[in-house]
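I've put the structures underneath this note.
Every number here is computed from the coordinates shown, using simple stated rules; none is lab data. Predicted, not measured: the structure shown is a model, and the values here were computed from it. Cβ atoms are built from the backbone, for glycine too; each structure is taken alone.
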Structure P
Amino acid sequence: MPVLETITQRHAFRALSAEPIADEVLTEITQAGCLAPSCYNNQPWRIIVARGERLTALKTSLAEGNAWAQVAPAIIAMAVRACDDCRLEDGRDYAFYDAGLCAMNMILQATALGLVAHPIAGYSPAKAKKALGIPKDYVLINLIILGRRGESNSLTDWQRAAESGQRERRPVDTTVAFEAWPAAWQT
């Protein structure tokens, strides 16, 4: 069976439209996130959908390289606390893993609905947490920029090229092995 079409269609586009996204659609996306698996079903993620004044405040936290996201009609913020999920030996704090699963569910749901869902790490966590009222003991793990595809006029040259270029991924044999760690990865 081939890879699911929604997965192959997913792309972190930057050229967005400011067209609003209906509350029902935002609810569908967040519900998809909440259906993600988690360690002992702890569901440690906390999801905030920013729109209106909170969205405007949140956008002041974005790094210069994410200026393209200023036009986004909604941004999803995801916060977790390691203590709210399984904490296992060797530093395996599952809250972060589980939040990633939740994020991917939301990204795939948005893609299936014809939207762009672009996760970013380029923002000031302190400013973003303040804008959204997130307590200090939570880690604001990522923001997911949401919107419909738009015009690329405001993008930089390299961003415009990335919008229309072929998606590049590492060859599978550089990241996947069967049975044991390959000698080629010993560098």
Structure Q
Amino acid sequence: MSEALLGFFSLASRLKHVHRAAFTEGRPENSAEHAWHVALIAVLLHPEVTPAPDLGQVLSLIAVHDVVEIEAGDTFAFDEQGLQTQAAREQAAAERLFATLPPAQSARMHALWREFEACETPEARFAMGCDRLQGFLQQVDCGAPAWAEVGLTKARSLKRMQPAIDLGAPFAPMIEALYERALELGLMRP
């Protein structure tokens, strides 16, 4: 069992090499940096949510949610072609990656990944809100070159951000502040 876990830990470190559509310090952000940032946001926003979701479960969901990108790659939120195959690619990656673990850990990883994707539990909805907030913030912070490439409008962006906005405080006011900043900086069209 410990050999399988060590092998998976090494495999999981490949998430550090999966590039995202946002930049940090002049280079592409990687998915591991993204997951760390999402976790930090969750820790800081958790006390602001009533009723508070289970933070341990939230952090577990965040730690697992993008592991499938090791094989499936990151799909940019506004890549219409990539979005058409994302679910199938990620499901296949989950099957392959989690199968490298002992049965109990494999089942746990599958369950966490599916819970995040389904976004039905309070913990998954909170984790999703943190994930969406981080991605939006990172694009605003880096000048949103990926948004410029697709000519992103606020209306198109709202389709992705509305589930996080619908969570209310603390997400809605923070996301609205980011929209104001993005529009003021010309990072998206109204």
Any idea which of P, Q comes out highest on Cα Rg over 2.2 N^0.38 Å, for residues 38-93 alone?
P
Output the label of whichever structure in P, Q has the greatest value of distance in nm of label points 7 Å out along Cα→Cβ at positions 22 and 110.
Q
Can you say which of P, Q returns 48, 40, 33 when Cα extents along the principal axes in Å is computed?
P
Kindly point out which one of P, Q the value -21500 was derived from, the read-out being helix-only ellipticity at 222 nm (-39500 (n - 2.57) for each DSSP H run of 4 or more, over all residues; to 500).
Q
Structures P, Q compared on relative contact order in percent (Cα under 8 Å, 6 or more apart): the greatest is P
